[in-house]
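Right after this note come the structures.
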Structure P
Amino acid sequence: MQIRNKPVILLVAEAVTLAHFARIATLAMALDPSEYEVIVASDPRYMNLGKPFDCAFHPIRSIPSAEFAHSLARGKPLYSVETLTQYVEDDLALLDSVKPDLVVGDFRLSLAVSAPLRRISYAAVVNAYWSPFADTVYPVPDLPMTRLLGVRLAQKLFDAVRPIAFAVHARPLNQVRRRYGLPSLGPDLGNAYTWGDYTLYADIPEMVPTRNLPAHHRYIGPVLWSTKTPLPDWWNSLPTDRPVILLTLGSSGQAEILPRVLTALSRLPVTVIVATAGKIALADAPANAYITDYLPMDIAARRSCLVISNGGSLTVYQALSSGVPVIGLCFNMDQLLNMNRVERMGAGITLRAAQVTDADLVAAVTAILNNPSYARVAKRVGQILLQTDVGQRFRDIVAEILHNGSNPILNQHQK
């Protein structure tokens with residue numbers, strides 16, 4: 001029998017978007033390799049964007065990002081029973097191979113089956129707006145009915161059918177759990193997204209407050225990440241006499257609207273730096289636009305006075321950590337949920353990408369550039385983020401979980 005000198009921590013990302021991979025990669029690097037044997041498992045599609053891992057890496061399959069986005073756009077369940085079952089089998093093979101003392105997952109929903117089957121402590125990394133303990137108002141996402149009825153009527157219909165819709169989305173995971181002899185997690189999609197022996201919120205409570213959190217639900221703070229790609233050749237030639245706007249729709253945004261956004265921004269006395277994530281070639285860009293595939297977001301955000309993104313938490317928190325306000329061109333519910341919190345705090349403006357007009361975008365940009373309150377709030381949030389040591393919080397929670405071992409109070413729902 002092999003004797004292990006250090007606890008094994010397995011971190012698993014569902015790489016359907018860059019954010020899930022990035023958070024797991026960052027948390028893995030926060031752990032001291034002299035204390036733990038750290039292992040990362042993910043689809044390798046984003047491996048070339050970040051710093052090489054100092055730990056072991058196991059490739060696993062995630063569905064294509066385009067397939068994931070297609071389901072989101074049509075309001076369909078993100079995973080079928082067949083896909084989740086295959087994920088569970090892949091997970092079990094991985095768990096049996098590395099025999100971790102703790103598994104940490106980011107949107108790998110199948111770990112709600114595989115981890116309890118192997119009686120391994122599981123910590124789920126999620127955004128707090130999905131928590132059953134958050135007072136979340138769910139906006140209707142960009143669905144076919146939204147485009148047909150308009151947002152106002154679609155919202156009323158969505159509010160009426162949402163519990164049923166959430167139950168439909170939660171059903172595949174519940175069916176797979178029952179297939180493996182585990183109890184259902186119920187019809188609330190939030191339970192499916194946040195289930196774990198520990199639930200770790202990648203937010204700050206000032207942004208996404210919750211109430212009556214159980215002891216095993218914890219805020220760790222936003223997990224900031226940036227590509228390690230080099231700065232483009234034009235970086236040092238950017239004009240210094242106009243405001244700089246960073247534009248990126250990320251891995252889950254709709255790249256096809258970038259030309260229209262750039263056309264709208266060409267009417268303003270601004271410089272636009274654009275990161276396309278390699279999703280579109282912009283041949284006829286306006287004269288005030290500087291374009292590349294990827295930018296190190298930490299450096300690019302600090303150089304900017306406004307960030308326009310898809311509203312996802314990864315880029316939004318990176319902007320706010322630099323004290324920069326945000327416009328979110330949102331498509332899906334996750335982006336709307338995140339940006340609604342930002343807008344409520346006064347650090348940005350939410351726009352629906354499917355309905356936005358050039359005039360809407362110009363008005364939003366003008367409002368933020370001309371109203372210093374947005375930047376003031378963003379800087380205030382940035383100060384909170386600078387005081388939030390995510391790595392230390394994560395290390396403390398890992399040590400606590402390992403110290404507690406198999407906690408019958410936390411794990412009684414596995415049986």
Structure Q
Amino acid sequence: MSEVTEDSIRQESRAWLEANWDPNLSLVEWRNRLIDSGWGVPTWPVDWYGKALSDPLGRVVAVELERIGAVGVAKTGIRSLAAATILVHGTDMHKEKFLRRILTGEDTWCQLFSEPGCGSDLAGATTRADFKGNKWIINGQKVWTTSAHHAQYGLLLARTDWDVPKHQGLSFFIIDIEQPGVEVQPLRQMNSHASFNQVFLTDAEIAPEYLLNELGNGWAVATTTLMHERRGADSLRRYAQASDRPERVYVEEAAEIGVQLEPYKWYPQRGGRVDLVVERAKATGAFDDPAMRQEIAKLLTLSKAAEWTDRRARALQDKGGPQGPEGSLGKLAASNVARMAAQVHTAIAGSDAMLTGEDGALDGVIAEVLVSVPAISIAGGTDEIQKNIISERVLKMPKEARTDTKGPFRDVPRNTVG
């Protein structure tokens with residue numbers, strides 16, 4: 001067997017792409033061809049559409065796709081988290097049914113985790129799954145659910161046992177969102193966007209084979225999903241750029257990206273828009289103020305340190321390391337950067353930072369930054385949760401004292417009735 005090297009992978013993938021890439025195909029037709037070749041997700045297992053390559057070799061393939069202008073597999077939205085979770089915890093049936101259609105973009109997913117009564121404390125979920133007859137019956141409410149309004153399937157964390165400690169009584173399901181027992185209602189945010197939804201589950205049904213992993217092991221499955229989410233919390237803007245080329249595959253991809261990224265279009269503002277700071281300071285004259293330059297330097301230093309933290313986590317992944325608590329370091333760093341960026345933008349813009357639309361700084365972009373930044377400290381796990389993870393799993397400090405992790409969950413005081 002010949003040695004697998006960057007050069008051999010580059011030559012092999014390039015030869016295949018040059019022989020098979022056709023922008024006049026439909027998007028789904030092209031993606032199916034790409035998936036069958038193994039070059040669509042080359043780091044995935046060979047049995048499931050990949051070539052079992054390392055992450056560095058996978059990036060070699062990505063460069064070749066970009067070089068020739070070929071469209072890749074679908075990556076936008078929650079579908080990437082669904083795929084990662086199913087790969088680790090799913091049965092062959094789950095993988096056979098869902099993975100290909102995730103990669104082709106034919107199915108859209110959402111993540112049914114957070115609830116009104118247990119925002120940061122995900123393990124306190126009270127949405128219940130009761131086995132009746134030959135199916136699971138789901139009742140409860142989820143909130144902050146991105147893309148639920150156009151999803152076909154959801155990743156659902158629900159309580160199946162109230163008589164064990166709370167982490168042990170959770171199970172993880174795949175649920176059909178388009179059934180009558182699921183009602184989706186959009187939520188209007190203070191930055192005027194409506195990216196999230198509340199989802200009401202009333203006698204919704206799930207067949208027993210759509211339990212992911214084992215009964216009562218939902219917390220372990222959810223942790224896998226969250227680790228991938230935290231590591232990629234600010235990555236949506238780094239890929240899935242639509243092309244304006246006229247061929248069919250590009251037109252269909254642009255339409256897909258428009259729909260899938262609609263809920264995320266304010267995410268750059270959520271991250272603080274560090275990229276606008278120096279330009280704004282120079283345009284307004286704030287750059288001439290030594291004190292302001294000092295604050296800008298602090299921000300840029302913190303931003304660069306966060307970038308290096310992200311690179312360190314990715315380097316670990318390149319070496320075959322698992323998704324781990326390093327993602328929490330990057331998540332917390334992103335929150336700190338965003339808050340400092342909002343402060344610097346406010347100092348530069350002054351009272352204009354409060355004006356929206358055409359009257360505001362950068363046509364209201366700075367005002368949108370100020371009302372969007374708080375979200376980054378909440379989404380994907382609050383800053384407080386990340387600090388606990390870092391202290392316990394990275395620094396190996398004693399765990400925080402808890403009074404709700406022992407004994408039956410039904411006896412734990414909470415603001416909803418189980």
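Read the figures in this text as sums done on the coordinates, not as results from a lab. Just so it is clear, the structure is predicted and the values come from calculations on it, not from any experiment. Cβ atoms are built from the backbone, for glycine too; each structure is taken alone.
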State the single structure among P, Q that was used to calculate mean count of other Cβ atoms within 10 Å over residues 266-273, giving 17.6.
-> P
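One of P, Q was used to compute Kirkwood radius over Cα pairs in Å, for residues 330-377 alone, and the result was 10.7. Which label is that?
Numbers: P: 11.3; Q: 10.7.
Clearly, the read-out refers to Q.
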Ranked by percent of Cα pairs over 19 Å apart, for residues 290-353 alone, the structure on top of P, Q with the greatest value is Q
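When mean count of other Cβ atoms within 10 Å over residues 146-153 is compared over structures P, Q, which one is greatest? Provide the component values of the computation, followed by the final result.
Values: P: 13.2; Q: 20.9.
Going through P, Q one by one, mean count of other Cβ atoms within 10 Å over residues 146-153 peaks for structure Q.
Tell me which structure, out of P, Q, gives 8, 33, 36, 18, 4, 0 once P(r) over Cα pairs in 10 Å bins from 0, in percent, for residues 10-209 alone is calculated. Intermediate results must be reported in sequence, preceding the final value.
Details: P: 8, 33, 36, 18, 4, 0; Q: 8, 30, 29, 21, 11, 2.
That value comes from structure P.
Thinking only about Cα Rg over 2.2 N^0.38 Å, which of P, Q has the largest value?
Details: P: 0.98; Q: 1.05.
Between P, Q, the highest calculated value is found for Q.
Out of P, Q, which has the highest value for distance in nm of label points 7 Å out along Cα→Cβ at positions 258 and 282? Could you put the intermediate results ahead of the total?
Numbers: P: 0.6; Q: 3.4.
If we compare distance in nm of label points 7 Å out along Cα→Cβ at positions 258 and 282 over P, Q, the biggest value is for Q.
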Match the computed value 0.95 of FRET efficiency 1/(1 + (r/R0)^6) of positions 90 and 194 (r between Cβ atoms, R0 = 35 Å, to 0.05) to one of the structures P, Q, and report its label.
-> P
